[in-house]
Structure P
Amino acid sequence: MNEPPSQSRAIGRDQAAALMEPLTSLVVQAGQAILAVNRRAMKVEDKQDGSPVTEADLAADRVIGDGLARLVPDVATLSEERAHRSKPPYRGSFFLIDPLDGTKEFVAGRGEFTVNLALVTNGTPLLGIIGAPALGWLWRGLVGQGAERLRLTAAGAKTPEPIHTRLSPGSGEPWTAAVSRSHCDPTTDAFIAARPGAVREQLGSAVKFGRVAEGAVDIYPRLAPTSEWDIAAGHAVVTAAGGKVTDARGAPLRFGERDSFIVPAFIAWGDPAAAPSLC
């Protein structure tokens, strides 16, 4: 796979809309490549940061990387599996990919893993697609044009269904918060506990963003470090569905502009009005 330069043309909303179907097809194909891997026989290795990588991660990465090289060869790509070859900062537009988000869930035999693909323009996710092949769902969104959920079958993706985030619970009503099945930290736990009676819904990978976008969950906080490729697609989907994703103080997140791809903390709000206002 050739790595396009980090300086790319800026893709606007109309061009992104025209790419939605072929990009969705790539995510579906990547999911099929993951499901074709025999989890019992596959090799699992540790990367430098201690996180696992499998042949399923690499197979999905090849599908998406090769597909993007054919579709939009003049737009840069940044994949988790090729981050060591990246050349930040990224200008204009670039694709931000996590070919298998939730590798721990995948290795453990659970179905809550996803394929995440985002188009970032001028530092902000514009388009996002989250495929959950083992669960049979795909969420996608284009900021300014709405979000959708699609049922995945062996024959491909079925008719899209529009989705939207929901308003925050009223006074005295409990919040529903998406929390990680594999990662927990005291700061996030305290944030949720500050909402009396909050119900925690344990989920793996970027499925949590999909649940916020479809109005099943009120909030998804992660007040511990994660990476840009983990959240860019979810950022776009939630925003397109009417929500908002911020840092811990309520400030916007920026992508591809620093040497480090670490995001110190973020909160996905179903109701943008619930996010703190910065003066």
Structure Q
Amino acid sequence: MDLSTFLKTKELILMDGSMGTQLGDLGLVMGGQSNLSHPEQVLEIHKNYSACGCDILITNTLTMNRIFIEIHKIGIDVREVNLIGVKLAKQAARQNQYILGDISSTGKLLKPYGDLPESAAHQAFAEQAALLNEGGVDGFIIETMMDLKEALVACRACQEVSPLPVIVSMAFSTPENGGRTIMGHSARECAMALTESGTQAVGANCGDIDPLQMAEIISTMRSVTKLPVIAQPNAGKPRWINNKTVFDMPPALFSEGIKECIRAGANIIGGCCGTSPEHICAVARTIKGKPQSTD
């Protein structure tokens, strides 16, 4: 079954959890560059999530577009980091597990709020999507997007280079006033615009909200779209402790929050910052009714 059919027919789909904070816990760089510098550790994290019984693994390529790499002076090859990112996820995947190529922001604001032309962003997203497609992903996830306009540009770029399904997830800074991204876009506005763009699923991840607050966002999105809705909350609200961002919601409490997201209408669930294989396994036990192991 291809991913497009799977997204339309599976009642509840489990994705993996955070890669970045898992790498950070190992003292490694929280980004795609670890695909090149520490591939064994990236592969092991993927394998731990795979063992939870996920339906979908996500490549460690979140911001590995040319613009982000260049403005942050990361000094890696965009082609190499994306192809290896896909390779590592595919090596970890078990039978009947799908791979989504991960795409996120360029790190620059589009005009008129910033100086990045829409055409330049489109080119960068298209290049990355083409590389992920070449590597053999089953579809694309555009996530942690704070600007709806940029998310739509990324979506169009993916659709132009590949027929594979695209799902899009926005990051919200507050559940109040209809849920708002940092750029002021409402959950309702995002869900409607992304549905019209031809994505195969829409939803929310990351942001400055906890799983229960994300359930409010999910409820709003569900009210205006018939597409599958994604919920990938952080392990609680981010807290600044000893000069470090901390997410400390335990797996059991996180799983309860995911249950609320499901009740609110989420069909595709997973975790973002601070979540671990233990968090995802706890969710798997909740939704599948059987023990899972990270061994």
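Rule-based calculations on the coordinates, nothing more; no lab input. None of these values were measured; they are calculated from a predicted model. Cβ atoms are built from the backbone, for glycine too; each structure is taken alone.
Listed values, structure above:
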{"read-out": "Structure from which 24, 23, 19 was derived, semi-axes √(5λ) of the Cα gyration tensor in Å, options P, Q", "value": "Q"}
{"read-out": "Origin of the derived value -8000 (helix-only ellipticity at 222 nm (-39500 (n - 2.57) for each DSSP H run of 4 or more, over all residues; to 500); candidates P, Q)", "value": "P"}
{"read-out": "When distance in nm of label points 7 Å out along Cα→Cβ at positions 177 and 241 is computed for each of P, Q, the largest belongs to", "value": "Q"}
{"read-out": "Source structure (of P, Q) for Cα extents along the principal axes in Å, for residues 57-160 alone, computed value 35, 33, 23", "value": "P"}
{"read-out": "Which entry (P, Q) yields the derived value 1.6 for distance in nm of label points 7 Å out along Cα→Cβ at positions 169 and 185", "value": "Q"}
